[in-house]
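Below are structures written as structure tokens.
Every number in this text was worked out from the coordinates using simple rules, so none of it is lab data. Values in this document were obtained by computation on a predicted structure and should not be read as measured data. Cβ atoms are built from the backbone, for glycine too; each structure is taken alone.
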Structure P
Amino acid sequence: MSKVFRGKFMALLKNAFEKGKLTFCGKAKIYAFKHDFKRLSDTLCGKNWVVYARPPFGGPKQVLDYLGRYTHRVAIANHRIVNVANGKVTFTP
């Protein structure tokens, strides 16, 4: 599975590079040049990748239950809000 994942990931990465969809910042700026990006790609393709895949969910209901635990959270629970005044909110940590 690692070889398949690496192959698909690298193909998509190279495609994004060729279409100019990648942004290189900081120390990675050197890879914006074609020959340097190719050298990086060749290095990555030569590495053994470790891919961890969890067992599949039981079905659509289990997927929705799992995602629901993360998508319906609030940043600050109401019980933590101490005061709202003059456009400022005070809350407990």
Structure Q
Amino acid sequence: MELGIVAGQVVSTVRDPGLPNLKFLLVNIVDAQGNVVCPGQVAADILGAGEGEMVLLVRGSSARVVMEARTPLDLSVIGIVDQVTSRDTVFYNK
């Protein structure tokens, strides 16, 4: 699992027929302090996360399990983070 911050939305009107009507987000992968470590990733979102929110992400086969059908996904939002605490920082979502 990874942490990410939603940077925006990705709109795709023409897509693979295996993809249901999903919302796609542009997400920056971050560390526990909120520093971007991998920018510009596209993630499927069934939870309704909004711009600026920190989210919990899964990749690969775990990303596909989020959907009931076999879908061609590699990154999915599985949670909207309320708080991250570590020895060095405390982060509260908006």
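Taking 0.45 as the value of FRET efficiency 1/(1 + (r/R0)^6) of positions 24 and 72 (r between Cβ atoms, R0 = 35 Å, to 0.05) derived from one of the structures shown (P, Q), identify that structure. Working through the options, I get structure P. Looking across P, Q, the calculation of helix-only ellipticity at 222 nm (-39500 (n - 2.57) for each DSSP H run of 4 or more, over all residues; to 500) that yields -1000 traces back to Q. Of structures P, Q, which gives 4.1 when distance in nm of label points 7 Å out along Cα→Cβ at positions 40 and 64 is computed from the coordinates? Derived from P, not from the others.
So relative contact order in percent (Cα under 8 Å, 6 or more apart), computed for just one structure, reads 22; which one of P, Q is that? It would help to have the intermediate numbers written out before the result.
Numbers: P: 22; Q: 28.
For relative contact order in percent (Cα under 8 Å, 6 or more apart), the value 22 is produced by structure P.
When mean count of other Cβ atoms within 10 Å over residues 8-15 is computed for each of P, Q, the one that comes out at 9.8 is Q. Quick check on the output: 0.60 is FRET efficiency 1/(1 + (r/R0)^6) of positions 32 and 56 (r between Cβ atoms, R0 = 41 Å, to 0.05), derived from one of P, Q. Which one produced it? It must be structure P, since only it matches. With respect to volume of the Cα convex hull per residue in Å³, the largest value across structures P, Q is given by P.
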